[in-house]
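Every number in this text was worked out from the coordinates using simple rules, so none of it is lab data. None of the values given here were measured: they were computed from a predicted structure. Cβ atoms are built from the backbone, for glycine too; each structure is taken alone.
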Structure P
Amino acid sequence: MSAARVIPCLDIDAGRVVKGVRFRNLRDAGDPVERARAYALGGADELVFLDVGATVRSRKILIEVVERVSAEVFIPLTVGGGIQTVGDFREILRAGADKVSMATAAVLNPGLIADAAAAFGSQCVVLSVDALRAGASWEVMTHGGRRPAGLSAVDWACRAAALGAGEILLNSIDRDGTGRGYDLELIRAVSEAVDVPVIASGGAGGPDQMAEAVLVGRADAVLAASILHDGLWTISDIKARLRAGGVEVR
């Protein structure tokens, strides 16, 4: 396994960073450019920007934010939210993103994964999977976690990787924003089923849980939001604790 990446996630709505719990009750968490700059200087390996507004107006604002961030921050940037066409991919990449994440549109049109991979390369295509536990398995949810897709999260990740997705952003809706730790069973199930990198998301409460996501869940990267936005941990402290716990980091 390669060195684990530590990735701050910035959910963007109307040009501001927001954060909620299980995709609900969003609160303001600061200016995205200031946050991005601070995280990059603090040692973040990559950044993820997700447009949770995903309206025409919100997309226009997001494009402006991406352009401003990419002009100042020189680490890989993944951008997603409301992506529906190859043209949307192109627009986001031209604004300065390195990778584009999609969720609902890929479920509704799986061919979009293959089309985007053919146009820009699999390394640019990230499948975002919002997974909700359903008994002993997990169901894919769409439209910001509001609608069941009738798909197994593990099966969908495998299919998407076969279609050309170069990375899986795996978010546990049950754990999102709770600080209770990642869903290790979910992460491991997907990580063992696909041959592309898996980013663990949803529930980070501290570096010990991040270490579990890598060592137990076999994740290639760990995403965090609340603990960084709220100043509970810095990226440098997280990396130091991960190293002390036996996790190789960049």
Structure Q
Amino acid sequence: MRASGWDALGLEWMDALAEKLGLAAPVLPWHTDRYPIHALGTALDAVAGAAEKLALDVSLLTQTEVGEVAEPSAPGMGESSSMPHKRNPVRSALIRGAARQVHGHASVLLNAAAQPLERGLGEWHAEWAPLVESVLLVEGALEQAAVLLEGLEVYPDNMWRNLAATGGGIMAEPVARLLTPVLGADDAKGLSASAAETSRREARDYAEVLIEALADHPEANGTIDNDSLRKACDPALYLGSSGVQVERAIKWLES
């Protein structure tokens, strides 16, 4: 704000107004300091990007060929005009559409950051609509994201089906780790990869292919029991630190 007409009371008036409005008082009033606007615009863009990431993953997982999740159903929501069986991920589409507009608005705000002398001519005027619209778009995207997450339908059977699409070859990494102390890193990796390819090509269980391969391997025969191999091939037993990461995230959200 301009304080020249208030003489020495200018800063007191500015501070009082900021306190009244619940705002932080700037060190100096300066029209061309657009970095608070810059920070707000990029923060809105970051939130929009996070919501867009969520919507993108959900929309990919709803594909017929994947089918691991579905958006919450509602009358008339997601229906196709020509294919009655379809259930389109419309909430994801709304979130992603809003995010793309916010990305565009952010570019306007970034390009208006450097303003001439003491007062911009067109630059700070260009900020008004993109900033207001970004706030509204992010608000709408987050509202849709809340509904999407609260009603998300998850299909564990389809998840297991997709994990088994390679016959279990997806577990070649933990198998290689199990075999490394016996065979060495290179041979362990090669044997686990070869068994995964055989499993995929012949549509056979990965663990059974491994057991046969190790039975014929002079260095490994009898050194690794079959139960250990089967456990190494079980995706449910190869979760790493995901459990404690979820717990940490929940504690952070609750704090």
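To test your reading of the models, identify which of P, Q gives 5.9 for distance in nm of label points 7 Å out along Cα→Cβ at positions 38 and 214 when calculated. Of the structures listed, the value fits Q.
Which structure, out of P, Q, was helix-only ellipticity at 222 nm (-39500 (n - 2.57) for each DSSP H run of 4 or more, over all residues; to 500) calculated from, if the result is -20500? Walk me through the intermediate numbers first.
On the way: P: -11000; Q: -20500.
For helix-only ellipticity at 222 nm (-39500 (n - 2.57) for each DSSP H run of 4 or more, over all residues; to 500), the value -20500 is produced by structure Q.
Taking 16 as the value of relative contact order in percent (Cα under 8 Å, 6 or more apart) derived from one of the structures shown (P, Q), identify that structure. For relative contact order in percent (Cα under 8 Å, 6 or more apart), the value 16 is produced by structure Q.
Each of structures P, Q was scored by FRET efficiency 1/(1 + (r/R0)^6) of positions 94 and 190 (r between Cβ atoms, R0 = 25 Å, to 0.05); the highest score is held by P. When distance in nm of label points 7 Å out along Cα→Cβ at positions 46 and 126 is computed across structures P, Q, the figure 2.4 traces back to Q. Out of P, Q, choose the structure whose coordinates give Rg and Dmax of the Cα atoms in Å equal to 16.3, 45 when calculated. Structure of origin is P. When Kirkwood radius over Cα pairs in Å, for residues 70-149 alone is calculated for each of structures P, Q, structure Q comes out greatest.
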